[in-house]
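Every number here is computed from the coordinates shown, using simple stated rules; none is lab data. The model shown is predicted, which means the values in this text are computed figures rather than measured ones. Cβ atoms are built from the backbone, for glycine too; each structure is taken alone.
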Structure I
């Protein structure tokens, strides 16, 4: 799964199919108590503040540097151990060791936790190394040398030079559960007039076929669950993880699908990020559902079309909603 984040820790991620995705959402786990501390995790570096609240990190005499990635526990949590590959929900503050100045913070950027996939190539290596093996519910300080940070090139966008040490304070909130591999729940029949959803022997949607009873046009939006999941309802502003197949209504060309490549897509359910028909059809559906959307052209890509979608084309999709955060 590819998660695209606006945060500057992420080095690279690519959108799938329709649009960019957003960063994760809030959660809570581990040690629920509020605990205030003041400590010196590294020489000349002091950190104070309550777990969950914005910390204060002060470097007494910049520049501060370190030779290898080092993690110090400031507040010990009692959650699960952080594992490579986790979808980790966290808060963090990043300070440049050369200047002593903040260069990034979830607390400054709106105060909500973000979700990062703890995977090689998705985050700077020192951030990954500094968190794996720690405990959810903890607050930790991580000092990262240049070679495990942004390397010789630095990151001019945030004022990081090639020989800068980075210092982070990270609150490890929880690990999100892994997404489903496909929809699961109670099956139900689609409304009359829709084309029939086809699946292969493994139950994977492959497209739609019409018959004599199929409506020839999608005159209004139809959002019909073929499988009703048992998860929470999807909310506006969340990032959803989905598998999908998209076809020109009612049974013409399949122009996009995610199943063949095996990689689900992520995108944000935000106005302007998706055509309105997608938002109206997916918001409110339970996670785990397989939802068929028949989308009239005015709620899809309209008169301009998009890529393989011609102008004024009605569309039909099957979305398996695997996760939402």
Structure II
């Protein structure tokens, strides 16, 4: 009996000691939360935000590292070279790339994610028309992971199509589809906001879609049907509607014809007093106008994507699945 109790006590102490070590290790590493990649000539300018736990504060302030290199791996190495503690990327949530960087190509970035999946497992890649460094600098004033939470909220409730590192890799390395990434911008006052979607052709940024076009892409691509839109009736009344849920069906009939069917449940959250939603005939009339408007806009976005030889919807992937 004595021997069993002693063994149990030793095991318990061992577990407690391991726990203490894990708690203290954050003081001896730099936990990178976000990185930014800009391009100046042939040089990549990197930036990285991390919480500073060195002073033992309950709420650790965010600080910014900067570096430059000819390669992305060189950027990561430089971050570690600047620090008395190693840089840890397992908690990294956001990678911001500038429009210029995206236009040059993202093949090296995709290869880096493949080489080191721990670095990008929870990461969302986003584009900015601004300098990526300036976007990260704004996040230093905000709560930790603000930028990733901003993107997630717009995916769940706004007009941003589903996007994470897994969709990125599937689109980039898969066939019959093209990569799309959310776009984040900064107002004159420094406020960050989602500003549409960037669409790639192969590894290069090809198109920048507006928030409204991003909603159409979301409706055509995602199972999650949410978002909002302004709408002008045939009588020139301004309406704001919110999509609560819906269903989508894409039917590939042959090489020439693709049929898209959308069923959406919408809520009018703002409309003029002259619209009477208790009048069944008026509701039917308004519903038809909204249907026609969505039908027209979806046809336009499909034609626009086709004219630019891009397929962020993945119709080519669906065709190959059907043919195979």
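The figures follow:
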read-out	value
Source structure (of I, II) for FRET efficiency 1/(1 + (r/R0)^6) of positions 105 and 265 (r between Cβ atoms, R0 = 30 Å, to 0.05), computed value 0.55	I
Which entry (I, II) yields the derived value 17 for relative contact order in percent (Cα under 8 Å, 6 or more apart)	I
Answer label among I, II for the case where Cα extents along the principal axes in Å, calculated from the coordinates, equals 78, 38, 32	I
Distance in nm of label points 7 Å out along Cα→Cβ at positions 65 and 97 derived as 0.9 - corresponding label from I, II	I
Computed 5.3 for mean projected area of the Cα convex hull in nm², for residues 145-216 alone - originating structure among I, II	II
For helix-only ellipticity at 222 nm (-39500 (n - 2.57) for each DSSP H run of 4 or more, over all residues; to 500) computed as -12500, the structure of I, II it came from	II
